[in-house]
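See the structures that follow.
Every number in this text was worked out from the coordinates using simple rules, so none of it is lab data. Note that this is a predicted model, so its numbers are computed, not measured.
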Structure 1
Amino acid sequence: MFPGRDGITGLILAGGDGQRIGGGGKALLSLDGRSLLEHVRRRLEPQTCGIMLAVHGDREALIPFCGDCMVVVDSRMPRQGPMAGLEAALKTVTTDWLLSVPVDVPFFPMDLAQRLFSEAKGGESPVIAVNRGREHPVIALWPKNIVGKITMALDNNDRGLKYFLRHVSHVAVTFSDENNGVDPFFNINTREDLQWAEQWLHGVTVKPG
């Protein structure tokens, strides 16, 4: 049975450096007058009982945009990607489940948590979102008790989530395109992506190029 908001904490992964979009991270990039962080937080809030924000290093610039988010810092050096952010959050979270989304995916489904949880098998395995045959391991529902395996992998310098999931039982849930062919997990990597996302919000549903 779906535990509802009370059983799931949201996690926004915001530890990337955003090199492809000019550096400095993506969380505070403006999309239609709001930061990407705010867009993602607003979609995540109705699906969860609280939100955590995983960052790497300096967090001060993000705090004013966090609302009631709890900030967790990935302190592993050198930078080890979203898996280290997951580890930091899973060590802190008090609910049985953690729903992770990256800060650069502003259009994920409003029923993401419910649809992922509907395929959870006994609460032991991660549940990963899939679209167009591609797994999105950063968009997933994680059982709290998997943190030990993540820590072990990181300690062994196995920092890639895709590699990790090849060695851990998990469930994949397929999501269809929405809104006239838009990938619900479209992520913003470049200034051109950001421009298209702005156009999509104003009714343009075919991505140029």
Structure 2
Amino acid sequence: MKKLILSLAVIASVLTSCKGEKKVETKEEVKVDQKVVNPINSYNVNVAESTMTWKGDKKVGDAHNGTITLEKGLFDVENGVLKAGEFVVDMKTISCSDLEGKKKGNLEGHLKNKDFFNVEKFPTAKFVVASSEVKEGKLHVTGNLTIKDITKSITIPTTLTENGNDITFKSEPFSVDRTDFGVKYGSGKFFDDLKDKAINDLIQFSFEIKARK
């Protein structure tokens, strides 16, 4: 029983928002008017040099963090503005960076199973650019985020840096409500007997994507 309680406590510390981080509103899927039509002339994501991170904490407890690997991506850029593009995330690569050994393996395994992201059935997630505009020195990108085959639109503050044939597309940390994407395990919205074992509904992401023509 003690091992079970410890396992639940570790899991409960993961899919949560970091206090004070920016929550982005999830809205209905938006229409994408422009897509990448000529990959040869587009910026191709360098998967090896790109990173995506997650971070979370309990209402009371330690924070945990980790990484997820990108699978592929393409972007079209014009005059410093992201005109079209998308990137695909390999959900099978979810890892925890601050645990080791058995605790690390147990946590990663639980994140991948049906309680959470069910990576066997939904092996990838995706973000598709719909529009972007520069406001107050930041590139605000609106796009459709798909997790577990559920698609919602979000707007993310980012920066886009061009250097010859290379670009760096980097987000600020942003938090989304996991229950909007069908990840309901341990959510107080859906289970009323969890007490201090309830998992917060927000999870924080950030990414830094390197791409080259």
Structure 3
Amino acid sequence: MSLKKLKVVVLISGSGSNLQAFIDRAEELNIIIKAVVSNVEGAYGLERAKNSGISAITLPHGNFASREDFDIALAKEIDKHQSDLIILAGFMRILSADFVQQFTDKIINIHPSLLPKYKGLNTHQRAIDAKDEFHGASVHLVTAELDDGPVIIQGKLPIQTNDTAESLQQRIHTLEHQIYPQAVKWISSGAIQIKKGKIIETKLLDRLVTI
């Protein structure tokens, strides 16, 4: 008996390269992308959605008086699609605690560092400046604290002596396109369950990818 497809909404702010990875592998991942929502007008990720026949919605955050007002409108939009999972794919907005609570255990994000290292911005340069041997990315459950939810999967790669923040970012993007779909596949298959803010493995998984 086949598993029911997971209904997802993807939130973006930019080009949507991670979104494209989900579009390309939707059948394998057993997901239906119900909508793509951007807080930035003209974000190229919206074109990716339209080109694939996916509902593309723009909610410019500048049109709202407060973060809370924006989050209320965003929640209403998400509710229309009865989503099982909300995927943040380059969504450059900090979500309010009320929003996160409304969708408890349903929001995941990818962050370009080996959490708990380097929460926040400029992670690639910070890793280079610290002379770290490795850098990477982490898929995690979103909680009210920034970049602080439990990690589902991480990927890491060695920092090369000639790496710049830009070159390292490009290599991390390639890594993200591997581990983010893997995390969603685990969720859709039931290999991982998210309950009360905890990640529960239903079978032994390799949750660290090294390339």
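Could you tell me which structure in 1, 2, 3 was used to calculate Cα Rg over 2.2 N^0.38 Å, for residues 33-128 alone as 1.32?
Working: 1: 1.10; 2: 1.32; 3: 1.17.
Checking each candidate, the match is 2.
Given a value of -6500 for helix-only ellipticity at 222 nm (-39500 (n - 2.57) for each DSSP H run of 4 or more, over all residues; to 500), calculated from one of 1, 2, 3, which structure does it belong to? Before the final figure, lay out the partial values.
Working: 1: -6500; 2: -3500; 3: -10000.
Checking each candidate, the match is 1.
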